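Okay, got some structures for you below.
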Structure I
Amino acid sequence: MDSQPTDWLGSLTLKAHVTLLRRLVAKAEGEPAVRFIELCCSVARGVGDELSDLDLGLGLADEVWPDALAAVGPMLADIGERVDLLEHRIGAWGEVPHRRFFAQYRNGVQIDLVAVPVSARAGMPVGSIALYDPDGRLQKTLASRLERAGAEDVREWAFLGWIALANLDKYLRRGSTWEALEQLHEARTQLWRLSAVASRAAYPAFGLTSVLDQSPSAIPAGLEQTIARLEKNGLRRAGMALASLLERISPSAAEAVGGAVPYAMAGLVSQRLAAGDAQSNGQSQPAPD
């Protein structure tokens, strides 16, 4: 471990986090299979607090992959009073070689670590910290696919938001308020992503987290009107408020990356929401086909 990460750890005021990190690095130094440890996300960017988890990447030598995975759990047990551990594969990663380890410690700190074969990495994105890198593998700066959104991302996120609102309308017509509530949350998730793009926040796929970490002023005005209880009229009003925000923010997000807005889908869903609102208020306005 060179002087730079040592100095960086010494500058952190998160004592419980630093203790775990120092112990993990010491373990890595005695384990030949471990070829790098990378710290990323909020703590690495200097915006973490005592409630932040430690997001880590760990590289294992190719010649001992995947057998060396058996050593990772015990390493995480040895560095602190561990309450429990989840070890699993991330479904969205498909067949990409990896293993995720989520460790909860008695002092409240959480470690979210993904182990990969060392050959899977030939550098490190901006904002991450190399805590252990004896081979210099992380010295090169790499552009992360998640750091910025593209035109296709914006169209997809906007479209998914409108699909969720269409489903909300459908479930309200069926009287299924629980399903409608879930769709309201899904639509808001997509709105957060679009807000992150519109405000030029990094890693917009993380939505709410990206906005709060990097552009708190980008919280959309009127977002509180998208909160609803488990009640049909309130859910529909919240859905209509969310639709208005999607209509307002999607063009800004599309402009930021040169994308397109699904105006046809937006128009149809907005009509259906308005028609459902009219029906719930006793007005004779049929829903569009």
Structure II
Amino acid sequence: MPELPEVETVRRGLAPVLEGARLARVIQRREDLRFPLPEGFGQRLTGRRVETVGRRAKYLLIGLDDGATLMAHLGMSGRFRIFEAAPPPEEPHDHVILETDAGATIRFNDPRRFGFMDIIDAGGLAANRFLAGLGPEPLDDAFDAARLAECLAGKAAPLKAALLDQRVVAGLGNIYVCEALHRAGLSPKRKGRSVGPARAGRLADAVKRVLEKAIAAGGSSLRDHRQTNGEFGYFQHDFQVYGREGEACRRCGPDHPVRRMVQSGRSTFYCPHCQR
């Protein structure tokens, strides 16, 4: 499932095309994605001007001129594609199409239909069931050693599981937690509450660096993720541990291979030599 860097990459692709544009036409090719689309979905969006294209955790938040917000989640296979000139013929699974007054066409394609869209009324973001209770954004300036240590305080769960909890840190997923823990030199097995100020500082910095590098690379394309121009992301070529079981740790060398274990049903990749 796309994580924060993939969603942020999509947001940065959509923003220049949508912000300030009016939605001249909105077409829905089916009544539902993962969930039913709101009643009158196309009619409610048609004619609205887009004020902002934002992101919270793994959710895209498109602010409209009437105060409402179009929320979009990519799910497993959802992707947006932008065409600023005449678009090609529609593809199978092009479920939602936005056309702007500037002539751009934005298509949401989702073969598996695990993504969803919703319209949140003005003033409803804070109480939304997907957004309420989310932890801090790891790319915000306020996310630092002190904030992370506060979030992990009292957590008896292994550090890897704690970081995947969206109430602790918003937007992190399996790939980038594995990568950040390796860069910080911290074992995924250690208790979350054992991370004191010094370790929290290393980890907060590692999280930011990993996410920023991944965004610059257009995200990681392991299966379905594509950028809004149709190109794959390429951060997967920079993985230090993720998916590299049995290969040499890039910090420790060939005598110390990357190991894999299962935590809470998810694969964890780590180097037991340099991650303590």
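FYI, it's all coordinate maths here, none of it is from the lab. The structure displayed is predicted, hence computed values, not measured ones. Cβ atoms are built from the backbone, for glycine too; each structure is taken alone.
Out of I, II, choose the structure whose coordinates give helix-only ellipticity at 222 nm (-39500 (n - 2.57) for each DSSP H run of 4 or more, over all residues; to 500) equal to -15000 when calculated.
I
Once distance in nm of label points 7 Å out along Cα→Cβ at positions 7 and 167 is calculated for every structure in I, II, which label goes with the largest value?
Details: I: 5.0; II: 1.8.
Answer by largest value of distance in nm of label points 7 Å out along Cα→Cβ at positions 7 and 167: I.
Here distance in nm of label points 7 Å out along Cα→Cβ at positions 31 and 247 has been calculated and equals 4.7, so which of I, II was it run on?
II
Just checking, which of I, II has the largest value of relative contact order in percent (Cα under 8 Å, 6 or more apart)?
Between I, II, the highest calculated value is found for II.
Between I, II, which one scores greatest on distance in nm of label points 7 Å out along Cα→Cβ at positions 15 and 151? The partial results should precede the final answer.
On the way: I: 5.4; II: 2.0.
By distance in nm of label points 7 Å out along Cα→Cβ at positions 15 and 151, the leading structure of I, II is I.
For structures I, II, calculate Cα Rg over 2.2 N^0.38 Å, for residues 55-190 alone and state which one comes out highest. All intermediate terms of the calculation are to be shown ahead of the outcome.
Details: I: 1.41; II: 1.30.
Largest value of Cα Rg over 2.2 N^0.38 Å, for residues 55-190 alone: I.
Out of I, II, choose the structure whose coordinates give Cα extents along the principal axes in Å equal to 58, 37, 29 when calculated.
Answer for the origin of the read-out: II.
A value of 1.0 was computed for distance in nm of label points 7 Å out along Cα→Cβ at positions 79 and 111; which of I, II is the source structure?
Working: I: 0.3; II: 1.0.
Considering all the candidates, the number was obtained from II.
Out of I, II, choose the structure whose coordinates give FRET efficiency 1/(1 + (r/R0)^6) of positions 87 and 127 (r between Cβ atoms, R0 = 30 Å, to 0.05) equal to 0.25 when calculated. It would help to have the intermediate numbers written out before the result.
On the way: I: 0.70; II: 0.25.
Of the structures listed, the value fits II.
Between structures I, II, where is distance in nm of label points 7 Å out along Cα→Cβ at positions 223 and 239 highest?
Of structures I, II, the maximum of distance in nm of label points 7 Å out along Cα→Cβ at positions 223 and 239 occurs in I.
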